[in-house]
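Read-outs throughout are calculated quantities, based only on the coordinates presented, and are distinct from any laboratory measurement. Keep in mind the model is a prediction, meaning the values are calculated, not measured.
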Structure P
Amino acid sequence: MKSTIDLSTTPSLEAAYACCRQLARSHYENFPVVSLCVPRHLRRHFYSIYAYCRVSDDLGDEGDPSCRSKALEDWERQVRDAFLGSPQGPILLALADTVKNFDIPQQLFFDLLHAFKLDQVKTSYATEQELLEYSRYSAQPVGRIVLQLLGNDTEEALNLSDLICAGLQLSNFCQDVAMDYKKGRVYIPAADMRECGYSINDLDRRRYNSAFIEVMKKQVARARCFLINGMPLARLLSTRMGVEIKLICMGSLRLLEKIEKNGYRVLENRPVLTRSDFLLICTRLFK
């Protein structure tokens, strides 16, 4: 969903944060961007981070494909200007304030942009390791930014966060196989497809067979492993944020569970979480 917020006009700081909140609350799917578990004084900063990610992602996915790389380069220049004290537009005004208040390493934001720029030139991944390297830029910076907001960037916390973020990214890839292919991208390692006897030609024809099921079993198992191994992060955080982390992980685990129960038919029906799924997740949380 492309943002309709005017990014060129710079309002007051309060209005800028309000714009970020509006954008964040208008676009989420697998789990709310900011739940009641997030302390009130941090919510505006979560919104500013999300708004930055949303706009960056849209620039890499929306509009004329031939113009996306330039749009991302222009956006990157604006981000650098914002961090140097000259923010343009509400998103970057709020972001610059968040970064300054929490002393967040600026490189993390440019790492995210690197992933979106990579999407313009790289359409497939040979191995699991290559895909995880992409995740290092596309997902893990977000977790590290959040830990900076929470004041807990110990090595243990960062490592666990990286596992969770990789799991979340891999779960999204499982969910969006058909949608990503329409964009000309394949986030299933070629080695996995080759091992299971499934080809790009099969994917192009939306061929659902035993080979595709085996491919998807590998993807789902990999994503689940990362999520479960990263969940101990919840114990290192405050009670409320620990609950938030568990809810996010359990949301992705539920998504993977639905993919399995539907026979891995992600080429036909894109799985999403429903209200009943959210209720189930909350029930499981307190078991």
Structure Q
Amino acid sequence: MRTKLRFRLLLSGERSIMEKTQLLALHDQQQRIEIEDRSMRREVTPEVIRHVSVNHGEGMVIYSRLNTENANRVIQEQIHYFRTIGQDFEWKAYGHDTPSDLRARLAAHGLVAEAPEALLVLEIEAAPACLLQPIAHDIRRITEPSRLAEIDRIQAAVWGESDPDRIAALRDDLSQDPGHVSIYIAYADAVPVAYARITYHDHSQFAGLWGGSTLKEHRGRGFYTGLLAIRLQEARRRRVRFLTIDASPMSQPIVEKHGFQFLTLTQPFKGRVPPQ
């Protein structure tokens, strides 16, 4: 008989056990239902929670509570809503979302599926010792918006295109809301070769790891792990309880080696405003 997946967590100073379903529910509550973002307008309907971008980039359907009877109607309503306001959007489907065929329904309504990723979680107090050691690489926290051009160059080299909306959003974060994001760049001989960031949200026990892009010629030299360690150490100082990451097939083995555990699959679906 298959053993239920369990996560060993620190609760009130004593060792306890939390089932995977409990951790998923906690993540849903704090990172999808209650979460707010300064740059987004949170809107709640009986079936979904969506965030509408107020400055740069796309909106999001961040949480849904659907069933086989209402799913098609609600999906079409969200597509119509974002088209009406002229904003592209992302609907991120989680493996435990309902109905069970939600991803197939999103695709059937014309939303474009991107590659699925694994949502992984790490309890910071259970982090391996190697992530708590002094950082061996030249990794610097970036606080000046002018330095974001270095990130744009890394992103363009790794992914084949720049992301001006993301850079604009990060510029706003650094100038208006620096307490909720930390951006790091790794250097080799003073040349920027890798970047990553960590985001925090008020009243949440989770912090999110994002980015993690390294120039191809500098991979395998520990920059990804160094960026992972420096963000974990910062989150630990800030008394964050969990780290999460949406890991690609390339990064999943690396973070699993450092104690991250699989929680569920995620898959983004993109809704684009038709050109005029």
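I have 68 for percent of Cα pairs over 14 Å apart, for residues 63-150 alone, calculated from one of the structures P, Q. Which structure is it? It was calculated from structure P. When helix-only ellipticity at 222 nm (-39500 (n - 2.57) for each DSSP H run of 4 or more, over all residues; to 500) is computed for each of P, Q, the one that comes out at -8500 is Q.
Ranked by Cα Rg over 2.2 N^0.38 Å, for residues 39-206 alone, structures P, Q are topped by Q, which has the highest value.
When relative contact order in percent (Cα under 8 Å, 6 or more apart) is worked out for each of P, Q, structure Q gives the greatest result.
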